[in-house]
Structure 1
Amino acid sequence: MYTVAVKRDFVGQHFLIGGDWGPENDWHSHHYYVEVQLQGERLDKHGYLVDIVDIETQLDKIVAYYKDKTLNDLPEFAELNPSIEHFSRILCLTLAERIKAETLSFVTVQIWENEIAWASYRHALQ
């Protein structure tokens, strides 16, 4: 299985809802790191799993949308606790809609909210 990955970082804000998580219930910022991993069994005729420039372009657009925003205010988080688990799923499905390559089998998005805590979501394509 081949894997190609791209990583970006940005600052975003949120506050957790639906429970008592102390300071996490208050509005605060995170310096998020997002890693996108694309996987597939075969390469295209050029020896690529996927065009890495396309991945970078689409990820940059997604990051620009979330950069410096409060997740709670965005429609995709309506009635959701803006956890990194939900965030990784939302980013993964958004990217899966935008990246088109017949060689791809899986898209995984991993999001770190600090140096020690991360969540990921894996989506099967086709």
Structure 2
Amino acid sequence: MPGTNRVEIRTLKVGRYCCVDDKAYKINSISTSKPGKHGSAKARMDLADIFTGSKISHVGSVSSTINVPIIEKGTAMVTHLEGADVHAMNMKDHSMMILPLEEGLAVEAGKEIMWMEALGRFKIIRDH
């Protein structure tokens, strides 16, 4: 899958990210079981979607691989608001971005915001 790396499940830690069904999730908890008589050790992960907040569980062998999204974060200056879209200028390369407006954030023109991008989707993670 583009925009991801493959890693073994045993290397994942709480607070990191992984992909299941082409969606990016944050790992809330991991529990592992011992290897049994007829199989390898299993890991059970409780995951929360980065963009929607929905929660799922994923079970897999600790030796199997899973996709990990490449997450980019940065800051931007809000130029203006247009409906449910925030128009902002990326502070790194001065390109224009259109981000979805998140509920509960005080976003105003002329203020700085922090954003993150994973799997081609953007999210405002903090208003300054």
Structure 3
Amino acid sequence: MINIRKGINFFLVGLPDSAVKESHQRIKSAFVNSGYKFPRKEVTVNMAPADIRKEGSAYDLTIAVGILAASNQIQADVNEYLIMGEVSLDGSLRPIKGALPIAIKAKELGYKGFILPKQNANEVSII
């Protein structure tokens, strides 16, 4: 869940580790280098459930797509897809570790699809 309102802040809640907290800077740079605008508002990213620690940079793409959808820069029903990927400063995507078990879980949970970096496509193509 992402909330955008008046103000200029970025909050990431839900027990993120350092790599997840750093996503703000990667996403902000990626937006600039990809022609999108990071909202000049207060952005709150809720990474529920709050009691489970979130680790690594694989949440970058999830957060970025959520911000783009919440700020009406893209039109997408992001809740139908499981989205994972590391975002580089230039806006490109880097592969994630553990894509196959994540894709299996996405299918089990009934997601319409799984959006991930193309470098992970061969790994999850059996799903």
One of 1, 2, 3 was used to calculate Rg/Rh (Cα atoms, Kirkwood Rh), giving 0.95; which? 3
Mean count of other Cβ atoms within 10 Å over residues 33-40: greatest across 1, 2, 3 for structure 1
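If FRET efficiency 1/(1 + (r/R0)^6) of positions 25 and 113 (r between Cβ atoms, R0 = 25 Å, to 0.05) is computed to be 0.95, which of 1, 2, 3 is the source? Present the calculation step by step, with values, prior to reporting the outcome.
Values: 1: 0.95; 2: 0.60; 3: 0.30.
So the calculation was done on 1.
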1, 2, 3: which one has relative contact order in percent (Cα under 8 Å, 6 or more apart), as calculated, at 21? 2
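Computed from the coordinates by the stated procedures, all read-outs in this text should not be read as laboratory data. Since we're looking at a predicted model, the values are computed, not measured. Cβ atoms are built from the backbone, for glycine too; each structure is taken alone.
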